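Peer 1: Below you'll find the structures, each written out as structure tokens.
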Structure 1
Amino acid sequence: MKRRHFMALGAGALAATATACSSGGGNSGPAEITYWLWQDDATDTTWNELAEKFNSEHEDVTVTLESIPLDQYQNQLITSAMNGAGPDAARSKDWWLGQFAPEEAIADLSEFVNGWEGRDDVVESLWATGQLPGEDAIFMLPHQYTTLYLYYRKSYFEDAGQEPPASQEDFLAAAEALTGEGRFAMDVRGGAGGQDQWLAWMYAGGALITDDAGEIVLDDPTAIEVNQRYLDLTTTLNAAPPGSITAAFADVKTNFADGLTAMMIHHPGSLAEMQETFADDLGVIPIPTGDGQPGSTLGSMSGNVIMEGSKNKEAAWTWIAWLSEQEQMATMSTSPEGQLPVLTSVIGQPEFSDDPQLAVAVDAIPTAKAWPALPGVAELAAAQWGPTIQQAFQGELTSEEALTAMADVLREE
């Protein structure tokens with residue numbers, strides 16, 4: 001197995017060594033598999049309940065869950081793959097594939113997928129989240145998805161004489177009108193996780209990371225223009241609150257919930273809380289686009305992979321495919337851990353179709369774009385984006401200089 005991309009991100013990994021989890025199976029009982037996951041809500045019991053249900057329904061496979069905190073998860077998975085130890089199957093983010101697939105750390109699932117009776121129920125566009133750019137092989141089975149959109153305070157817009165913006169130019173005009181007397185338009189979120197908010201804006205504006213040929217175009221003229229509009233919130237309009245250029249999501253949510261900001265970019269994970277907080281004063285719209293016409297946003301997939309080192313790949317597939325069946329999909333997607341389902345049969349259920357604000361996220365699924373599964377994306381998103389965009393927010397880098405620095409991280413790989 002090659003090591004270069006693992007070593008680049010894994011040099012600062014935890015010293016803890018993963019336990020060898022891939023079982024040999026044998027003929028004396030069911031195949032025993034281990035599944036690694038992180039939980040966004042550590043108090044939620046849905047994953048354990050699903051594992052218990054699976055084990056009660058399957059005599060030939062037994063799954064054991066191992067939950068790892070998200071801030072440790074990726075490095076532990078890297079360490080286990082480097083050492084030839086670890087789980088049989090694992091939860092994975094789409095943008096990690098650029099690290100794991102080229103290193104042959106995760107298995108090609110194409111044969112399993114092509115023989116799976118649930119294949120056609122998956123939203124067709126979402127298969128791309130499990131593929132490397134320009135390649136046909138499928139390395140991740142889609143499971144839970146989310147798209148980003150814009151929350152806004154209706155009363156703030158009415159007071160400022162503004163309509164909900166359709167274009168990014170309209171957005172900037174509204175941002176200027178909404179800022180003043182201790183109130184700001186929106187956090188730019190230059191801290192942890194802010195790369196997703198930023199990329200949702202970039203995609204909505206028509207920018208891309210790669211073109212159809214797989215070439216890096218993150219610093220082309222369109223991207224430079226779209227990024228400049230984002231930078232204008234701090235460099236020209238002063239429309240972001242103090243601390244915004246290093247803010248993480250907790251700060252962003254608090255500022256919006258407390259009325260300091262008029263808008264917030266996030267996904268449906270905040271919807272129930274914001275609906276309870278603001279009731280009829282809450283508005284939800286797609287992120288404004290470059291020309292005001294329907295466009296794209298960022299979509300993020302949490303899917304499932306099978307480790308190449310597993311001795312029980314068929315048993316591991318049985319588990320992850322079962323998770324993506326209709327009943328289990330609906331259970332997970334409506335749980336505290338859930339996001340948007342990836343099955344058309346579940347998307348059509350009332351839980352996802354009756355709420356018009358949730359429908360904004362659901363309607364964005366077919367055209368949403370993910371972080372491409374390139375080797376350098378992990379380095380860019382996890383390490384380089386923050387310092388670079390923060391310099392640009394402070395006017396120390398131009399839009400072009402910032403984007404070229406980001407694009408070069410991807411080109412170096």
Structure 2
Amino acid sequence: MRATSAISQFDAAQSARPRRLVILGATGSVGRTTRSVILNAPEKFDVEVVAGGQDVEALAQTAIALRARRAVIADAAAYQALRAALAGTSIIVSAGAEAMCEAAALPSDMVIGAIVGTAGVRPTHAAVAAGRTVALANKECLVCAGGPFMRTVQRSGSQLLPMDSEHNAIFQALGGADPATIEKMILTASGGPFRTWSNEAIANATPEQALAHPNWQMGPKVTIDSAGLMNKGLELIEAHFLFGIGADRLDVLVHPQSIVHGLVSFADGAIIAGLAHPDMAVPIAHCLGYPERLSTRARRLDLADIGSLTFERPDYGRFPALGVALDALRHGEGLPTVLNAANEVAVDLFLQRRIGFQEIARIVGKICEQAVADGSAREAQSIDEALAVDHVSRERCRTLLA
């Protein structure tokens with residue numbers, strides 16, 4: 001699999017005016033934290049658009065709080081409800097998938113790409129195609145459609161800023177270093193709620209147990225992925241595209257304290273790491289203010305108070321999902337797309353209590369094997385092709401389970 005870095009040199013020349021923002025996924029976990037960061041420095045931002053999926057009340061509240069000019073909801077059927085919720089304001093209301101893409105491409109200084117899942121691929125791609133700077137928190141854009149997405153980045157001159165905590169830590173640790181001097185990029189994983197559990201106990205885990213993450217507050221799908229380390233596999237694929245680094249130079253360490261988020265090992269033997277308490281306000285503020293630093297209310301790190309930081313190698317026997325994801329990365333072509341689609345279906349079935357926790361990795365691995373065997377894991381040449389592979393993989397997964 002070929003990779004070209006998606007990280008471009010950000011234009012540091014900023015005018016005195018506030019930075020104009022479009023927030024895709026304004027009502028989700030990342031969107032809510034973004035709102036808090038903005039409200040901590042409201043004079044620095046001018047919110048053009050807030051966009052969400054189905055939560056009319058939350059979207060309306062966010063639009064009012066951030067004084068947005070436009071509110072867009074993906075669910076076309078929710079248009080009238082959103083319009084009623086914003087009655088008496090001057091906020092423009094629109095709805096539907098096409099409206100989401102149009103809003104993403106509107107003139108702005110930065111688009112926050114925080115829509116969860118493959119639903120975020122088309123709107124975020126629309127922002128990239130328009131040449132916008134995108135603070136990316138949606139990993140599916142690169143896991144599901146990395147090839148075509150990256151080609152659009154290069155063609156349009158768009159710039160990507162990594163907003164996930166691990167990739168943002170890597171970005172900060174790199175400091176503009178020559179990629180040829182990088183020996184290894186290391187993402188850390190907390191190990192989730194099952195880090196010390198036996199294989200048998202993990203196999204019998206309930207959704208409630210899997211959702212009890214020890215360090216982070218996230219949405220249900222990401223939390224389940226984290227419990228099985230699939231999330232870390234998806235992040236390795238994302239890092240491959242973001243930084244142009246091959247699988248042989250990417251690694252994972254289990255770090256239960258979630259203080260060190262990413263490390264870069266250089267050719268001279270030095271390792272530079274990004275450290276912070278597990279709080280998404282840190283990477284979000286870094287992207288929103290980049291290349292300047294914003295003040296946040298995040299808890300300050302006191303290493304003496306923490307006392308010790310520990311690291312372990314991941315156990316691929318108890319957490320096979322990480323190995324399945326790594327195999328997809330090494331194989332390349334369209335297999336990461338297949339992996340992501342099958343995983344979304346399997347996680348949803350687990351949350352419905354229709355399959356066991358360890359069945360997630362087994363099912364995803366089976367779907368990937370079938371795609372390799374019949375040649376359906378082809379390299380997508382466009383976003384449409386990538387989403388078509390995604391659709392076929394989901395249907396194949398559902399058929400297998402039926």
Structure 3
Amino acid sequence: MRTHSLIGLTRRRFVIALIAGVVVLANSLNSRLSGAVADVNIWPAFRGDGTSHTRAKQLPLRWSDAEGVAWRTAIEGRGQSSPVIWNGRIYVTAVTGVDKETLLVSRVDLDRGGVVWTKRFPAARKLKDTDTTSKAAPTPVVNDAGVMALFESGDLIALSHDGELRWQRSLMDDYGDIKIGHQYGSSPVLFGDRLIVFVGHAGPSYLLQVDIRTGATLWKSDRPSVTSWNTPVIGGDRGQEWVAVPTKTGFEAHRLSDGTALWTRTGVTPAPMASATLSGGRLFVPSSTKGGSGALGVGADAAPWVSDEATADFSSPLVVGETAYFVNPVGVLYAADVTTGRTLWRYRLPGANWASPIFDGKHLYFFGVEGKTVLIEPNRNESKVIAENTLSIEGRVYGVAAVDRAIVLRSDHALVKLQNR
């Protein structure tokens with residue numbers, strides 16, 4: 001009897017230990033999965049985290065009209081903004097009407113591609129739509145609370161994930177008309193519970209910090225007039241963060257806590273459309289003018305430089321390791337040393353790139369406006385092309401977003417999901 005009791009006790013202990021082990025393993029897996037969702041299943045703003053790097057895994061390498069396309073979804077209206085993604089929800093903006101009198105925000109299901117809802121708002125300012133003016137060019141931002149969208153009409157709109165209006169305001173009503181020949185296009189950026197908006201134009205320019213819960217202005221910093229579609233760049237140490245925006249000859253940083261001007265760096269000619277990239281204590285600045293692109297040192301030991309030949313007009317620079325990549329208006333890719341600016345090599349892409357390239361930890365993706373994408377392996381000695389993919393696109397490819405196993409392309413009237421199955 002005693003032997004049987006001992007055996008029974010041993011079995012009970014074994015079962016209890018086994019159950020405890022399963023619980024620990026399950027909790028560990030849940031923790032890892034929750035972290036993975038937070039890290040790789042979101043693309044919350046223009047260029048993701050602002051650098052065009054993604055931690056998403058197993059992005060597709062090859063696709064065509066016949067394979068690798070999970071779905072294509074038509075979007076009401078026309079737009080040039082990039083898609084943003086938050087845990088299975090894609091958000092995209094557009095405009096309609098000859099005077100762009102209607103503003104649209106749509107939510108699309110990432111898995112199935114169906115439009116979940118589209119919300120329409122009258123524009124505070126009617127702006128003539130032409131071939132050379134922006135069409136919902138600012139990329140929205142998204143977080144746990146919902147999506148916030150900015151339009152060339154100056155309308156700033158916040159919606160919940162279910163499409164309920166949280167708040168709305170007009171920057172033009174508050175601060176005057178935005179005067180840009182091609183109309184406004186700068187994308188807002190998020191910093192915690194604050195939204196940073198840059199308005200650079202022929203009139204009184206300014207930088208705003210907005211409370212994302214109410215839409216109220218927390219501070220406003222007036223700036224000299226400069227026509228720019230640049231997206232603000234956030235940097236600095238914890239508790240001493242700054243936001244940098246372009247001047248005519250460089251960049252100026254403002255303290256994030258109160259908008260106070262901190263420092264100015266000069267020596268480059270920022271492109272009006274392509275945005276700068278912060279990496280390794282340097283601000284890599286694209287320019288449409290030869291001799292205008294370069295790197296501005298914002299760290300203690302980061303020396304500035306100007307490139308002799310690299311230019312970029314639409315797509316933003318991509319910095320990977322010790323190499324910075326610039327794509328000029330006709331599609332010539334320049335690889336430059338990040339420390340000196342010396343050109344390492346050049347490669348002729350199939351055509352112009354308006355969307356900014358991305359990097360997934362292994363490959364550089366360069367998205368042509370006509371649907372031709374080139375994948376290149378990072379290499380300081382030569383261009384190592386991994387794949388060239390062609391996709392039929394109506395209009396142009398304006399922007400992209402990346403999550404685990406998938407890339408979402410945005411064209412004038414549609415979204416396309418490329419998926420690694």
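Peer 1: Please state which of the structures 1, 2, 3 yields 2.3 when distance in nm of label points 7 Å out along Cα→Cβ at positions 94 and 182 is computed from it. Don't skip to the end; give the middle numbers.
Peer 2: Details: 1: 4.2; 2: 3.6; 3: 2.3.
Derived from 3, not from the others.
Peer 1: Follow-up. Taking -3500 as the value of helix-only ellipticity at 222 nm (-39500 (n - 2.57) for each DSSP H run of 4 or more, over all residues; to 500) derived from one of the structures shown (1, 2, 3), identify that structure.
Peer 2: Numbers: 1: -10500; 2: -13500; 3: -3500.
Source structure: 3.
Peer 1: Kindly point out which one of 1, 2, 3 the value 2.1 was derived from, the read-out being distance in nm of label points 7 Å out along Cα→Cβ at positions 190 and 214.
Peer 2: That value comes from structure 3.
Peer 1: Which structure, out of 1, 2, 3, was mean count of other Cβ atoms within 10 Å over residues 86-93 calculated from, if the result is 21.9? The partial results should precede the final answer.
Peer 2: Details: 1: 27.0; 2: 14.2; 3: 21.9.
Traced to structure 3.
Peer 1: To which of 1, 2, 3 does the computed value 0.40 (FRET efficiency 1/(1 + (r/R0)^6) of positions 134 and 326 (r between Cβ atoms, R0 = 25 Å, to 0.05)) belong? Could you put the intermediate results ahead of the total?
Peer 2: Working: 1: 0.20; 2: 0.40; 3: 0.65.
Structure 2 accounts for this read-out.
Values in this text are rule-based calculations from the coordinates and carry no lab data. As the structure is a computational prediction, the values presented were derived from the model and not from experiment. Cβ atoms are built from the backbone, for glycine too; each structure is taken alone.
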